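The numbers here are math on the coordinates, done by the rules we state, and not lab data. What you see is a predicted model; the values in this text were computed from it and never measured. Cβ atoms are built from the backbone, for glycine too; each structure is taken alone.
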Structure I
Amino acid sequence: MATAKTKSTIEPPLDGGTFISLQKSGSESDLSMETKLHLLYQLQLTDSKIDQIHLLRGELPLEVQDLEDDIQGLKTRLENLQTEQKDIEKSIAQKKIDLENAKLLIEKYTSQQNNVKNNREYDSLSKEIEYQELEVQHSDKLIREKGLMLAEKKEAIIKASEDVKERAIDLEIKKKELESIVSETAIEEEDLLKKSEEISSQIDARMLAAYKKVRQNARNGLAVVTVRRDACAGCFNKIPPQRQLDISSNKKIIVCEYCGRILVSAEFEK
C-alpha cells in the first residue's frame, strides 16, 4: 500500500500558495515571467553562496557572543564581591573601635569604683562594667565571624578574577579565529552582497517579499529550486508530469505543494 506523503510545515508565502496575485501584478511589468524566474533563481544562487560563507564561520560568532556575555557577568560579580569585601572591612574596623571603647570604659568604671561613696554607686558601676564586658565579648565574636566572611570573599574574588582572565584568553583566541575566516572571505562576501542587492532591485517588490518569506521558513535557505529526477530539489517529493510541463514553460510561478518552494526548470542550472 502506498503511503501518503506528509507535507512540510513551511507555510506558503501567500494565501493558498498559488502566487496568483503575484502573477497578476507581474503581468503588468515589462519583464517576462521567464526573466523574472531567472532573476529569482540567480538571486537564490547568490544568497546560497553567502549562506555558505556564513556556514564556514560555524558557531564562532555565537561562541564569541557567549564569551563576551560570560565576561560581562563575571565582571559584574567581581564588582559585587569587591563591594561586599569593603563593607565587611568597614564593619570589622567599626567593631574594633567598639571593642577598644568598651575596654576603655571598663578601665574607667573600674577606676571609679575605688572612689565611690556608697554601695549604690558601686553596684551601678558594676553593672556598667558587666555591660561593657558583654560588649567586648560580642564585638570580639563579630570580628571573628566577619574575619571568616572576609577570607571567603577574598577567595571568591581571586577565583572570579582568574575566571575573567581565562575567559578573556578564550575570547581573544575565538576572535582571532573569526577574524581570520572573515578576512579570507570578506571580499567575496562583499561582492556577493552587492550582486544580491543588484538582482533584488530588478525583482518586483511583492515577488521579492514572497521569496524572502519562503527562504526564511526553509531550513536550508532554499526558496527557489529546480526539478531534478522528476522531484522537487528542495523536499524531494515527486512532481506530476503535467506540472513539470507547466514549470518548463516558464510562463507562471509554480510552487511545490509539499514545501512551498518556488519551482523552476532544470534548464536554469545550465
Structure II
Amino acid sequence: MVTIDLTGQNVLITGGTRGIGRAAALEFARAGAQTWLTYKWGSADFDELEREFTAAGAPKPRCIQADVSVDDDSEALFNTLSSEIDGIDVFISNVGFAATTPDLASYRKRSFFKTIEYSTWPLIDYTRRIGEAYGRYPRYVLGISSDGPDNYYPGYDFVAASKALLECFGRYLSMHLLEEGTRVNVVRFGTVPTDSFNMIFGDDFFDYARKEEGLTDDLILDLQTCGRTVLALCSGLMSAVNGQVINADYGLPLRDNTMVRYHRSRRQETDGTAEGSGD
C-alpha cells in the first residue's frame, strides 16, 4: 500500500469549504498537510467542517474569507498567509462561477467576463501572488475543470468557455514555470453530484440517468474519488505529468448525449404540463 505523507506542507484551495475543494482538502489533511481554504461570505459551515476533519484524525483547516474576484480580498489573503507560513507547496484553483445561458438572447458580456474572473483568472493570479509573496512558486499547481469544453450541456456555454481558457492557461503556465520545478496540470471531472451541478442542471439528473440511461452508482463520480484524484496529482507520485489536461470520468463520455436526452425529457414534461393545464 502506498503511503502519502505531506506533513509540514501547506495547501491552498480556493473555494475549499464545499464540493470538490472540500473533498480534496480532507484528503490532503489526512496525508498530514495543513490546508488553507478560501470561501465567500456565508458559504461555509465551520463547525461541520471541523468535525469532519477531526473525525478523520486530520489537522483542522484554516478558513479565510476571500472572494477570488476581488483584488482587495486576494491581497488581504496573502498578507495573512505570508505572516503565518513560509510558503505554499500546493495550490488548487477550484472556484467556479455559473452564469447560465439557456439561449443566445441571454448572452451578456459582463456575465461572461465575470465567469472568467472567477473560473479562469485565479489560476494565474494566485500562482503569481504566491511567487511574489514567498520568492518561490508552489511545487504543484492544479486547476479544476470539467468536460464542458468537449460536450454540449444546455445553459453551460459561459462555464464551458471559461474552463477551456483555464485549460489553455494551465498548459502555458506549465511552460512558464518549468525551470522553477513547478508541475502545472488541469483535471477535468465528469458529472459529479455537487450543489453547483444541481443549481445549473437540476437535482434530478442522476435519477434520470439511472432510470433512463442505465447508469449505475459505481460509474458516478463521488466527491471522495475526486479528492483522491487531486491528491494523487499533487503527491509526488505523478511528477512526470506536467502541462496536461487529465480526464477523470470513468470513460463515460463514450456514452454521450445523456445530458441532451435528459434536457429534452424535462422540456417535454414541462411542455406537456403546460399544454394540459388549460380549462
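Upon calculation of relative contact order in percent (Cα under 8 Å, 6 or more apart) from the atomic coordinates, which of the structures I, II produces 35? Only one of I, II returns 35 for relative contact order in percent (Cα under 8 Å, 6 or more apart), namely I.
For the read-out helix-only ellipticity at 222 nm (-39500 (n - 2.57) for each DSSP H run of 4 or more, over all residues; to 500), a value of -14000 was computed from one structure; give its label from I, II. Answer by label: II.
Compare FRET efficiency 1/(1 + (r/R0)^6) of positions 35 and 171 (r between Cβ atoms, R0 = 35 Å, to 0.05) across structures I, II and report the one with the greatest value. Numbers along the way, then the final one.
On the way: I: 0.10; II: 0.85.
Largest value of FRET efficiency 1/(1 + (r/R0)^6) of positions 35 and 171 (r between Cβ atoms, R0 = 35 Å, to 0.05): II.
Taking distance in nm of label points 7 Å out along Cα→Cβ at positions 195 and 227 from the coordinates of each of I, II, which one would give 2.7? Structure of origin is I. For the read-out Cα Rg over 2.2 N^0.38 Å, a value of 1.04 was computed from one structure; give its label from I, II. Structure II accounts for this read-out.
As an exercise: FRET efficiency 1/(1 + (r/R0)^6) of positions 67 and 107 (r between Cβ atoms, R0 = 41 Å, to 0.05), calculated from one structure in I, II, equals 0.10. Which structure is it?
On the way: I: 0.10; II: 0.95.
Considering all the candidates, the number was obtained from I.
Output the label of whichever structure in I, II has the greatest value of distance in nm of label points 7 Å out along Cα→Cβ at positions 155 and 203.
Numbers: I: 6.2; II: 1.4.
Checked I, II; max of distance in nm of label points 7 Å out along Cα→Cβ at positions 155 and 203 sits with I.
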